[in-house]
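Listed after this line are the structures, all set down as structure tokens.
None of the figures in this text is laboratory data; all of them are computed from the coordinates on show. Everything numeric here is computed off the predicted structure, so don't read it as measured data. Cβ atoms are built from the backbone, for glycine too; each structure is taken alone.
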Structure I
Amino acid sequence: METIELIALTMGVGWASGINLYAVIMMLGILSMTGNMELPQQMEIVQNPLVLGTASIMFLVEFLVDKVPGVDTAWDAIHTFIRIPAGAMLASSAIGDVTPAVEFAALLTGGGLAATSHTIKAGSRAVINTSPEPMSNWIASITEDFAVVAGLYAALNHPVGFLIFLVLFILFAIWIIPKIWRGIKKIYAIIKGFFSSSKTTGEKTIES
């Protein structure tokens, strides 16, 4: 791979891992096994049948869980500790045989991008869960899966275009993350107020 392609792949796997780690591993593993792409040696583990099979099963589980309001947020919370370090490791592996300094820079970049995309995904889904109808979860979930596949395809086949998209994504993240955070704080305040009022009502009932 040329330098621009390696950079795009490195950043691509980091960004996509924050949204759906198992789809990333499954897609790269299948492409490598079928001879449609050549992975750096450090990354060839994703085509191992055990790794690929496990990722495929977990992708199916996430595909189902990710569409259940409330359960998807719990799943995202757990995967905060999985997607981000895994995204960092995949990015570091994707950069290939380089100096330790470059490898560490790729690790930081991949982890940072995974953390950013994961934050937007998890935060926006928590806000969406306040909607009474379930279709918004389905639409968001399918859109995220499509974005992962399309993003990785672009990183592999149109690296310059993907890097331009990534710059726009980072600008979007700077704008949207504070808004998501404010939305989550409002939800927390509403839940806290509900339990506080329930507690007060219960105490009055006992006193009377």
Structure II
Amino acid sequence: MANTRRHKNLLSRIAFLESNLLPAVKLTGNYTKKESDMIRGYLLLCHAEIESFFEEVAKSKVQDALNLWRTTRSKSHCLLAVMSFCTEEINWDRVKVEDKEKFDFRVNKVVQHYINKLNSNHGIKSKNIKNILLPIGIEESQLDPVWMSIMDNFGGRRGIIAHLGVSAQTQIDLVTERNNINNNVLPEIANLDILIKGLK
């Protein structure tokens, strides 16, 4: 199965960031302040693009499942998963009794709750990935634990860059970070993209 167009857009965007932001590699690792900021910008923007990718593909998948239910009454594993994961998170006491008893209302309410969670997501650490993917039907056993650890480290480094002043940060190794994204982060995202695409 081929990857989605959204995944191809992600790869294209990251390649663009790499070619337009990263300075030439210096074997000494001594980059100017401007070059160091460009490397930091590259990492922050790659993180943002990956986060956006997961949020968008998950949102699209659950909306497609809801639309299929509305138009054909076809059940889907995706919709069942959202109902299983998110129903108990909703305070049904605030919902009118007559609405609570309507199945379509309950489905719409749960899906909207999940979409609201996506909209308030901040990060791509393992906990974020699970909160995004498990409710649409990806099994935890399908999430590679080594890759999840890589994402925890990647997300942690992003947090340091975003929230600490440059004086409190160590020099970032361009080659290490670029290779981590291209060789460790992106390949498993390609696999997950296919898994998400195949959800029914």
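Annotations for the structure displayed:
- Across the set I, II, mean count of other Cβ atoms within 10 Å over residues 16-23 reaches its highest value in structure I.
- Each of I, II could give FRET efficiency 1/(1 + (r/R0)^6) of positions 32 and 96 (r between Cβ atoms, R0 = 30 Å, to 0.05), but the derived value 0.00 comes from II.
- At a computed 1.7 (distance in nm of label points 7 Å out along Cα→Cβ at positions 24 and 176), which of I, II: I
- Comparison of I, II - label where FRET efficiency 1/(1 + (r/R0)^6) of positions 152 and 192 (r between Cβ atoms, R0 = 25 Å, to 0.05) is highest: II
- For 2.9 (distance in nm of label points 7 Å out along Cα→Cβ at positions 88 and 104, calculated) the corresponding structure among I, II: II
- Structures I, II, by Kirkwood radius over Cα pairs in Å, for residues 80-127 alone: label with the highest value: II
- With helix-only ellipticity at 222 nm (-39500 (n - 2.57) for each DSSP H run of 4 or more, over all residues; to 500) derived as -21500, matching label from I, II: II
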